[in-house]
Structure 1
Amino acid sequence: MAKNTKKNILQTGVEMWLENPMSVNAHAIARRMGMTHGAILYHFPISVRDAVADHAVENGNCAIICQLIASGHKAVNELTAELRAEYLANF
């Protein structure tokens with residue numbers, strides 16, 4: 001159950017990021033999912049936004065990865081220069 005909840009939180013965060021990157025936070029995700037803020041923090045006590053960014057990179061979400069590259073987000077630190085260029089060229 002908790003694994004599905006985390007996955008659903010991350011997916012909701014990705015959807016919200018694509019709509020408006022600045023809207024991704026624990027309060028907004030909780031509101032969208034009909035959960036409490038505390039429930040989101042239970043699953044992601046450090047940063048749900050960073051977890052969503054990591055999830056987007058792990059799943060190859062080009063639109064979000066390009067935003068992360070442009071902003072210098074730590075979620076893309078492990079991407080090679082070649083891979084970064086490939087994402088940017090395909091966006």
Structure 2
Amino acid sequence: MKLKLKGSEAAAGTSTTNGSNVGSASLVRVHNSGTTQRLVTLETSGNVTIGTFTISGGATEFLDKDPTDEIFAANAEVLLVKVAYYS
């Protein structure tokens with residue numbers, strides 16, 4: 001599998017009022033550039049929490065979401081970018 005970048009990496013917002021849909025992404029690369037575990041929250045565009053997970057320091061995860069869903073994190077060390085997989 002190869003990873004196709006579909007935008008520029010940016011720091012996650014740090015509250016429900018400044019979450020991002022990451023360019024209407026359906027797949028987001030989530031990277032914690034710090035060394036401390038951070039909580040990541042996925043919510044609807046109406047600010048209703050869908051779920052949360054903790055990302056370890058230095059870790060990268062891929063989050064599948066609906067294009068209108070928004071992401072925010074406990075710290076701006078969490079970086080987000082819209083991606084797609086291709087072969």
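Computed from the coordinates by the stated procedures, all read-outs in this text should not be read as laboratory data. Keep in mind the model is a prediction, meaning the values are calculated, not measured. Cβ atoms are built from the backbone, for glycine too; each structure is taken alone.
Overview of values
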| read-out | value |
| --- | --- |
| Highest-scoring label, criterion being mean count of other Cβ atoms within 10 Å over residues 46-53, among 1, 2 | 1 |
| If helix-only ellipticity at 222 nm (-39500 (n - 2.57) for each DSSP H run of 4 or more, over all residues; to 500) is computed and equals 0, the structure in 1, 2 | 2 |
| For relative contact order in percent (Cα under 8 Å, 6 or more apart) computed as 50, the structure of 1, 2 it came from | 2 |
| Identity of the structure behind 13.4, 41 (criterion: Rg and Dmax of the Cα atoms in Å, calculated), options 1, 2 | 1 |
